[in-house]
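S.K.: Next up: some structures, all given as structure tokens.
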Structure P
């Protein structure tokens with residue numbers, strides 16, 4: 001059962017509401033493939049970092065991310081990497097390494113370009129997109145990616161995971177604007193997307209009715225995307241532009257039904273200062289060793305003094 005934020009999203013109505021207010025009958029969508037991007041110059045070493053997962057096993061961030069994708073139901077996984085990183089990544093993925101496909105991003109032409117590099121892998125199928133510097137902690141038994149995939153499968157359209165985020169953090173994330181989809185809590189019909197908007201731009205273009213003042217729907221680092229996204233990215237590349245996924249998603253919202261969903265979980269950007277530490281603490285505190293970890297933290301704080 002989905003958590004409060006999305007539990008109604010898997011009850012498909014007879015027809016899906018489009019951005020222009022029209023409706024179209026929908027069929028369930030099968031998501032078998034996942035893409036993980038990890039080619040950025042400031043990002044490529046992050047998936048190789050080591051943590052202790054909730055099961056008490058030492059794993060790399062990449063292995064945890066790959067398991068997130070596998071737990072969503074993905075059968076094939078492609079990792080977009082910097083040239084020459086394949087062997088290190090295959091080793092870092094542990095027991096899952098042999099089953100991964102790799103594609104290189106030879107030139108840093110934007111995040112959208114990294115996604116577009118996986119076009120031969122995704123083909124004409126929808127796919128789950130994850131980033132190599134985010135870890136997730138679900139508040140329910142199903143993983144965050146599983147929650148998202150189930151919503152996308154039922155709604156038969158592209159869906160981005162979002163989290164209501166204070167405007168002070170807008171410089172770190174892309175953000176979406178829109179309105180509740182068919183009046184269902186936690187599910188939004190996207191009408192606008194901006195990459196790292198200023199508070200002024202967000203206030204003018206990304207206000208979502210129902211959110212607390214000063215909060216916006218910022219991306220969670222997790223999407224289910226349709227083949228149309230690759231077409232739109234390809235058009236940008238053909239025009240010689242630096243491909244922007246946020247700009248492409250804004251175009252997608254004008255082309256087909258595109259939703260945003262609040263998941264029952266938290267994201268941890270391990271590329272931020274102390275981000276890896278925050279992720280490790282969250283994993284530890286959600287594990288069977290919670291009491292031991294808390295006791296250790298109390299002891300550490302007591303030793304530090306006032």
Structure Q
């Protein structure tokens with residue numbers, strides 16, 4: 001594989017893994033498929049855009065030189081993370097808290113989050129219209145040589161940021177008290193409840209965490225695409241299908257699935273007689289084939305290998 005194509009595939013895998021892991025975490029912990037994940041993405045994108053629009057004159061007036069762009073990048077990222085986490089609280093209050101102990105919770109929550117997603121998209125269309133908005137390229141617009149390979153700066157920043165962020169999240173889940181509680185709920189919610197761990201209150205930090213991950217994905221991906229009310233539709237579909245491919249609820253499976261789909265998209269786009277027009281066709285054909293062969297997804301394969 002060409003080195004530039006490899007970097008592009010890794011870049012796509014980084015973006016998709018942020019969405020897929022959020023969906024898998026939520027399903028494995030509270031049994032909820034969050035169809036409002038795309039709305040979280042879109043709202044975080046708008047928050048990042050307005051943070052950049054409002055803060056850019058202030059930052060440039062107070063900080064001179066390249067440091068101003070670094071400061072603006074931090075502000076934009078924090079705005080996306082905070083907005084995603086806050087919208088996670090909204091999802092918790094609307095789609096989890098009122099019905100988490102009711103029959104058919106999984107189906108009810110899916111319907112409510114889907115309605116919340118549609119309502120959010122319509123609200124964004126009403127407030128801001130269908131016009132696309134572009135984030136400033138605060139992570140850099142040029143290319144650098146990496147071992148003789150020209151790499152876009154924003155792609156490199158995305159890959160490094162995702163690796164550090166996901167590593168930090170997995171470390172937090174492993175060593176912190178709240179992380180241990182979340183892992184206990186993921187492994188056995190009934191057993192966790194018998195040990196005094198409340199699923200009701202454990203779900204809140206999980207939804208804030210998954211919302212924050214969607215916010216990071218929105219900021220990083222919006223360096224290459226435009227912010228608009230329906231911007232979260234494709235990331236939601238990709239994240240959900242990758243989570244299914246990885247085995248819904250399996251975090252390692254979601255990461256592995258994101259890597260496969262990212263490289264598959266990069267390779268498909270580079271084939272002359274396929275190109276970007278057939279990327280989704282090839283991806284979904286691959287996912288369907290894998291699920292026919294492995295109904296439990298890649299996570300089931302990883303579990304068997306581990307055993």
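S.K.: Comparing mean projected area of the Cα convex hull in nm² across structures P, Q, which is largest? Each step should come with its number before you reach the end.
M.R.: On the way: P: 17.0; Q: 18.0.
Largest calculated value belongs to Q.
S.K.: Can you spot which of P, Q the value -9000 was calculated from, given it is helix-only ellipticity at 222 nm (-39500 (n - 2.57) for each DSSP H run of 4 or more, over all residues; to 500)? Show your work: numbers first, answer last.
M.R.: Values: P: -9000; Q: -25000.
Comparing all candidates, it corresponds to P.
S.K.: Tell me which of P, Q gives 25 when you compute relative contact order in percent (Cα under 8 Å, 6 or more apart).
M.R.: Details: P: 25; Q: 37.
Matching structure: P.
Every read-out reported here was derived from the displayed coordinates using simple, explicitly stated rules and does not represent laboratory data. Keep in mind the model is a prediction, meaning the values are calculated, not measured.
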